[in-house]
Structures are given as structure tokens and as C-alpha cells.
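What follows are several structures.
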Structure P
């Protein structure tokens with residue numbers, strides 16, 4: 001098993017509703033982001049920035065991935081994502097080159113897309129097999145309310161970057177649209193987004209909503225029935241992202257509580273999510289999570305009838 005100390009930049013594999021079983025690669029410190037989205041599952045942004053820099057060196061990241069691929073369940077994707085906006089790392093392209101040297105698995109980048117207007121970001125992301133950016137608004141005012149961007153990020157820059165990247169990119173572009181109840185779930189708001197999507201021409205459009213705990217705790221998910229109605233407003237119709245379902249991976253007898261806390265620090269998860277991602281039997285995960293709850297290390301929240309766990313809040 002990869003030790004927690006060595007696997008500093010890798011988490012999972014975790015079940016992803018969009019990418020199957022995903023080995024996450026985290027290269028930007030917690031909540032360094034260009035946006036402060038109301039729906040973010042990691043909470044409020046602590047460092048709102050557009051400055052690209054080398055947050056972590058590339059070599060140990062690649063080594064972590066290589067070790068994880070030897071010792072953990074085989075993922076469907078290597079996914080550059082994590083706890084900050086990955087395109088803020090100025091050596092993103094070099095990282096992808098390094099990953100290609102240790103695996104033939106497809107590489108995906110989950111990004112908010114706000115820096116794709118920068119030529120360097122565009123060329124870096126073009127090295128990935130799948131790029132999954134976001135578009136949550138059809139106009140500038142809604143963009144400011146939902147995504148709360150850095151002052152240097154405008155709606156016009158976001159859209160122009162997405163459009164320019166799509167024109168040059170030869171891989172798959174899957175655009176996520178997050179529907180926020182009470183903010184963007186009205187038909188006119190979604191039609192405005194759909195009009196912009198026509199300009200961008202992604203390979204897929206995937207609708208999401210607040211099924212996990214969010215930065216603003218009062219947000220509620222849009223119902224599945226309503227999501228299906230809104231998906232039909234896109235041409236061609238969008239797909240509603242469904243919960244991940246996959247047969248149990250190979251079972252390990254035990255895993256440290258630290259590994260679970262590390263995974264939860266990247267994204268809230270259910271017992272089923274943790275079991276699939278760690279290759280554990282769900283009963284083992286329940287015991288570990290209960291111990292962490294009793295110790296005050298994790299908290300529980302019920303969302304849409306499902307129990308999600310996340311680390312207890314601390315001053316960051």
C-alpha cells in the first residue's frame with residue numbers, strides 16, 4: 001500500500017459520476033482558486049487568485065502517481081483536479097508529459113475554465129485526453145452571483161476562452177453546467193446558458209446540482225425531474241449526471257483513518273464512495289468513519305437522503 005506520507009499529491013481512486021473510477025492528482029493548495037462558487041463542495045475560497053505559479057514540484061507528483069498505480073485499484077482515468085484550480089499551476093503541461101511517461105491511462109483535467117483565454121493554459125490543457133470545464137451562467141450578472149470570480153475574471157473572458165479552446169482542441173471537451181436552485185433553475189436562465197453553449201460546441205453537456213454539501217449551506221438540490229426538464233432545453237439535450245455506480249473493487253482488509261480523512265478533505269463522500277475508492281468492504285468503512293466521528297475528526301450531513309462525511313471544520 002502507498003503510504004500517506006508518500007502519496008502526498010494523489011488521492012483515491014475515488015468514484016466519479018463523470019469519469020468512473022478516478023485517481024485524483026492534487027497540485028494546487030487547498031482553495032487557491034479563481035472563483036468562490038456558492039456551490040463548491042470544498043467550502044469558501046481562501047485564496048482568490050489568477051496568478052499561475054509552481055505550487056509543487058512535478059517530479060514527486062509523477063512518482064506518487066506511479067506508486068499509486070502499482071498498489072491501488074486500477075482507475076479509469078488519471079484526473080488532475082483536487083482542492084484548488086489546477087490550471088493555476090504553471091507547469092501543468094510538464095506534469096501531463098511526466099504522467100504520460102508512467103501510464104497509458106487517459107488523463108483528464110477538471111477545471112472551471114476561467115483561465116483558458118491565456119495561451120499557456122490553453123496549450124497545457126490541450127495535452128489532456130479529456131478537459132472538463134464549467135459554465136454555470138448565461139450572462140455576466142448571474143456569473144458574478146453564482147461563481148463570485150476574481151476581479152480579473154469576466155464572463156466575457158470565460159466564454160471567449162472556452163470558445164477558443166474548443167476550436168483548437170482535438171480531444172474531448174465535456175462541459176459541466178451546475179444548476180443552482182433559486183438562482184439558475186428557471187427556464188429563461190437555462191435557455192441563456194444553452195445559447196452560450198451553442199457557441200462553444202462541447203462534445204458533451206452535463207448538468208449537475210447540489211447533491212453534496214456546498215459552500216453556502218442553505219443551497220438545496222434541484223429535483224431529478226426538474227433537471228431532466230432543463231436538460232431538454234439544450235440542443236442536443238444535455239445529460240443529467242447520475243450518481244456513480246460500480247461493482248465493488250478489490251477488497252483490502254484495512255486502511256488507516258488518515259487516508260479516509262485525506263480523501264474527505266478533497267470532497268465529501270458517502271460510505272459507498274469511500275468503499276469503492278479505497279477497495280474496502282463497506283462494513284470496514286462504517287467502522288472507521290464511526291471512530292472518526294466519535295473522535296470529532298469528521299462530521300456528517302444528510303443530502304438528498306444520502307449520508308455524506310467531511311472533515312470537521314478547522315481554521316485554515
Structure Q
């Protein structure tokens with residue numbers, strides 16, 4: 001039994017496809033197939049059910065693969081301990097962030113962090129919360145920046161800052177006449193929202209439940225059915241007069257448009273918002289790197 005074989009079965013369980021799993025492991029499909037079969041023969045159990053169209057994990061395989069993932073995490077920790085040595089700020093730090101935070105935070109974080117850890121460059125990734133969660137557990141990322149609530153076994157979480165949500169309007173919209181916006185005012189509007197999978201969408205609908213049953217529309221096609229992929233896409237469509245939207249405070253500032261195209265209004269009390277937090281594995285062997293990252297992130301939040 002080798003770490004390589006354990007990585008094969010964990011990846012195959014995630015992808016449920018030999019070809020994709022081989023690609024993720026940077027090996028040929030026959031090599032991965034042989035490695036998986038060799039481990040099954042050694043253990044004397046079938047880890048996967050194979051058909052022409054699918055690969056499924058067996059019930060016993062699920063338990064073994066779960067344990068294999070823990071072994072890989074511990075092996076990754078050993079490598080990082082050896083690599084970090086005595087200076088925890090001398091090697092790259094792999095940081096992920098959700099799509100609605102990364103583009104607005106990283107431009108401030110990178111120079112801020114460079115002031116305190118010039119020899120610790122950032123590997124940066126933006127993705128959905130579910131993907132970042134998995135990569136953190138697998139050791140592919142060292143820390144992730146997400147919005148609460150977030151929980152994961154053996155993962156530490158440090159709240160960083162709170163930010164409110166604001167209504168984004170095209171200039172000249174009737175809602176501009178109001179100093180504050182009641183969420184109920186948006187029910188009759190052509191509201192542009194992110195698509196499924198974005199936690200910001202879920203947080204907004206949870207904070208404004210009257211919008212849950214509203215039929216969202218992004219392009220006004222047959223009353224709805226098309227959803228935006230990013231906050232920037234939404235901003236462009238609001239600027240063009242397609243509708244109104246809601247953005248987190250950090251995404252409000254924009255230098256791409258003239259002052260007479262977009263405007264914002266705050267919500268009335270209670271103002272919906274979110275708490276942004278940093279999450280990392282409890283076993284991560286570079287606590288000083290996490291401390292420096294946390295301090296830099298908090299400095300960015302008060303800019």
C-alpha cells in the first residue's frame with residue numbers, strides 16, 4: 001500500500017470516472033486502473049463498483065477511502081513541516097476565497113501582506129465554498145476566506161469583518177428617491193441575482209425571505225430563468241438598465257463607469273449583511289503564517 005495508491009482511490013471516488021481521475025493524478029488511465037486494482041487485491045475487498053457508464057464507491061470502500069483521505073492529509077502535514085523548517089514565512093501560502101470576496105479583497109491583501117511577509121508569496125484561487133472546503137480538507141489549499149456560517153471537522157475559523165449589503169441601481173431609477181430601501185421594495189423589481197451555488201445568493205435570500213419566491217430574471221427572457229455568473233456581470237447589466245441588484249459593501253466601489261450610470265442605496269434596519277472569516281486546518285504546521293495572514297486581512301477590512 002502506497003500513498004500514490006491512496007491518492008488514486010480518493011481521486012477516483014471524487015471524480016467517479018477513471019479518465020478524469022487519471023488526469024487529476026497526472027497519470028495515464030491504465031496506470032491508475034492498475035494501481036486501484038492492486039490496492040483492492042491487497043486489501044481483499046472491492047472499493048468500487050464498475051459499469052460501462054459509471055464508477056461507484058462500495059459501502060466498505062467509503063470507509064476505507066475516508067481513512068485514506070486522512071492519511072493523505074497527515075502525509076501532507078509532514079511534508080509541510082519539513083519544508084517550512086524554522087521559518088514559517090519563507091514559503092508560498094495557498095489561499096482560496098469565494099468568488100464574491102476574492103476580486104475585491106486580494107488587490108488590497110497582496111500589498112498589505114508583502115509588508116510583513118515579503119518572502120511568503122500567495123498562491124491564490126477563487127471558487128465556490130463547496131470546492132474550497134474540499135481543497136482545504138485535501139491539503140490543496142492552506143487557508144480559505146469564506147462567509148459564515150461555515151463548519152468543518154478539525155478546521156479552525158476566525159471571523160475577520162462584517163459587511164453590509166447594498167442595493168445597486170441604474171441612475172434615474174425611481175428607488176433613488178428613497179434614502180433607504182426596504183427589501184419588500186425589490187419584490188416588484190427586475191432583480192438580478194447570482195446563480196445557484198453562490199453562497200452570497202443564499203445569504204441574501206435568507207436575509208430577505210420575501211424574495212425567495214420571486215422569479216429572478218437576468219435578461220428579461222420570458223420572465224426569468226437566466227442567472228448571472230459573477231457580481232461584475234450583474235454590475236454591467238444594472239449599468240445598462242436591465243434591472244437592479246444587491247451587492248456586498250466591498251463590491252460597491254467601481255472605477256469602470258462614469259458617476260452618472262450607477263447609484264447605491266442602503267437597506268433599512270435590520271440591514272442584511274455577512275461575516276467574512278478565515279478557515280484553516282487545525283493541523284496546519286505554520287501558525288505564524290496564519291497569524292500574519294489574519295492580521296493583513298483585518299487591516300484590509302478597515303481600509
Structure R
């Protein structure tokens with residue numbers, strides 16, 4: 001027993017020494033970044049903003065690999081199966097871990113077992129829009145109209161933020177509308193403009209230019225406080241649903257068992273990058289708010305949102321198509 005205890009102490013000392021050495025030399029080669037969206041999308045733009053700043057300070061290239069599909073599961077699985085050495089990062093929308101466990105019958109990754117959550121870096125809401133030709137002017141009007149005639153709403157796909165935000169609105173308000181999923185935001189917006197669907201709840205930057213052109217009307221915002229981008233648009237909470245809050249976030253994770261000394265380097269440098277004035281200004285222009293939660297707070301936030309979306313998915317009978 002005494003020999004075993006001695007070996008444990010030695011092993012611990014070797015591990016601690018190894019981790020210290022890792023921290024002192026990390027990074028000494030390029031870092032691979034898996035992004036769970038297509039190139040040019042909001043998550044991809046955010047990732048490149050942050051990692052470019054990190055490159056400048058850590059003096060190593062960050063190689064972006066876009067792996068979209070399966071609601072983020074393809075990129076997440078790739079990260080989970082990588083070596084836990086700090087040379088593979090995952091940037092994802094939180095729905096990969098808050099929605100997919102309830103949406104997919106067989107989910108390939110486990111947030112708690114497969115990853116170390118570094119941070120939820122930024123959040124963004126959704127704005128409810130209708131075609132300007134629809135003879136209504138408020139959320140209450142839309143609710144009333146939905147009980148008088150069949151309505152439909154568009155999204156960029158089943159389980160997308162646009163789908164979930166509208167489903168949650170339906171769950172708490174009694175709004176009636178049929179979901180029409182499209183392959184991405186552009187066709188969903190075209191359907192809204194043509195009147196093929198009567199509503200959509202999407203990121204502000206998608207609808208704001210159309211609102212300025214008088215093509216759509218903005219009725220409500222999903223966060224608990226108003227958006228700086230559209231300060232005249234009331235929140236859903238202000239309109240009679242005080243418990244309504246829907247935001248989504250960009251999260252950064254690494255494979256489980258990545259040494260703490262390395263996760264601290266990544267967290268500190270990414271936090272520094274997110275808080276740079278030019279990054280914050282760019283995020284503001286996309287109606288994205290920096291939050292930079294700690295690892296512990298990020299995990300709590302993800303678990304809380306997973307419970308919320310599990311309830312909504314069950315109530316609205318949502319399933320992956």
C-alpha cells in the first residue's frame with residue numbers, strides 16, 4: 001500500500017510537471033478550429049474575428065474548418081474525437097448542446113462527458129417580422145389573425161434558432177401557425193417577402209434592411225431587453241408575456257481531459273479578444289452582445305437552456321426531419 005501511495009504521488013507530480021511544461025510551450029504549432037456552420041455565416045464571422053486576435057498574441061495560425069450539418073453534431077463529434085491537447089477547438093451555436101439532445105433520438109456527443117466548456121462568448125436574439133402587406137401592426141394583431149385564418153411561418157430549418165424562437169412564442173401565447181422549414185435563411189426570407197409564409201422570427205440583421213425598405217414590419221424582439229439595433233421594437237415580455245426570453249449564444253469548447261493549464265490560456269486569450277473595442281463594435285453591428293461567461297457559468301447556462309428547450313420541444317412535438 002505504501003508503495004502504491006508513493007507511485008500515486010510520483011504520478012501526480014509528473015502530471016503536474018507535464019501540464020506546467022505544456023502551458024509554458026503552448027502553443028508551438030497551428031491550432032485547428034472546427035466551426036459548426038458554413039463559411040460566411042454569423043458564427044463563422046464571429047470565430048474568425050476572435051481567432052484572428054488570438055493568432056496575433058499566441059503567434060500561431062488558427063486553421064478554420066467549417067463542418068456544418070446535423071445541427072452542429074458533425075463538428076461537435078469531430079472535436080470530441082480529437083486529442084485533448086489544446087490543438088483542436090470547437091466554436092458552435094449553443095443549440096448543438098441545448099437543443100440536439102431532445103431533437104435527435106441518437107445524439108453522438110455528450111456535453112458533460114466529451115467536452116470542457118470554455119465559455120459562452122456572446123448572445124443574440126431574434127426579431128419577429130411579417131410582410132408589410134399583411135394588414136396587422138402588432139403581436140396582438142398577429143395572434144388574433146392566427147385564430148381567424150391559417151398562417152404559416154418560415155425558418156432556416158427544423159431546430160434552428162428561428163424555428164425554436166417562434167415555437168416558444170407559440171407555446172406561451174397560443175399563436176397558431178404552421179412551420180415551413182427552408183434550406184437556410186435566404187429562401188425563408190424570400191418566402192416571407194412573397195407572402196408564402198406570413199411570419200418569421202430571425203436574427204435582426206436579416207430583417208432590418210428589409211424593414212428599412214418598407215418590405216417587412218417588425219413586431220417584437222425575443223430578448224428580455226430591447227435590441228440596440230431596433231430600439232423601437234418592443235420585447236415579447238413587454239407585450240404581455242413577462243417570462244419570455246429567447247437568446248442564443250456562441251460557445252467555445254475543447255475535448256474532455258484537455259489540461260487545465262492549456263484551457264486557461266485559451267480562455268484568457270479568447271476573452272481578451274472578445275473584449276477588444278473593434279471586435280465589440282463589429283458584434284454590435286450584427287446585434288450580438290458580448291457576455292464572456294466563465295467556464296462554470298457557461299455550463300450552468302447551457303444546462304438551463306437545455307431544460308427550457310426540452311420542455312418546448314416536448315410541448316410543441318418537434319422532431320428532427
Top of P, Q, R by relative contact order in percent (Cα under 8 Å, 6 or more apart), largest first: R
Comparison of P, Q, R - label where Cα Rg over 2.2 N^0.38 Å is highest: Q
If you work out FRET efficiency 1/(1 + (r/R0)^6) of positions 145 and 185 (r between Cβ atoms, R0 = 25 Å, to 0.05) for P, Q, R, which one comes out largest? P
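Quick note: the coordinates plus some simple rules give every number you see, no bench work behind them. What you are looking at is a predicted structure, and each value in this text was computed from that prediction instead of being measured. Cβ atoms are built from the backbone, for glycine too; each structure is taken alone.
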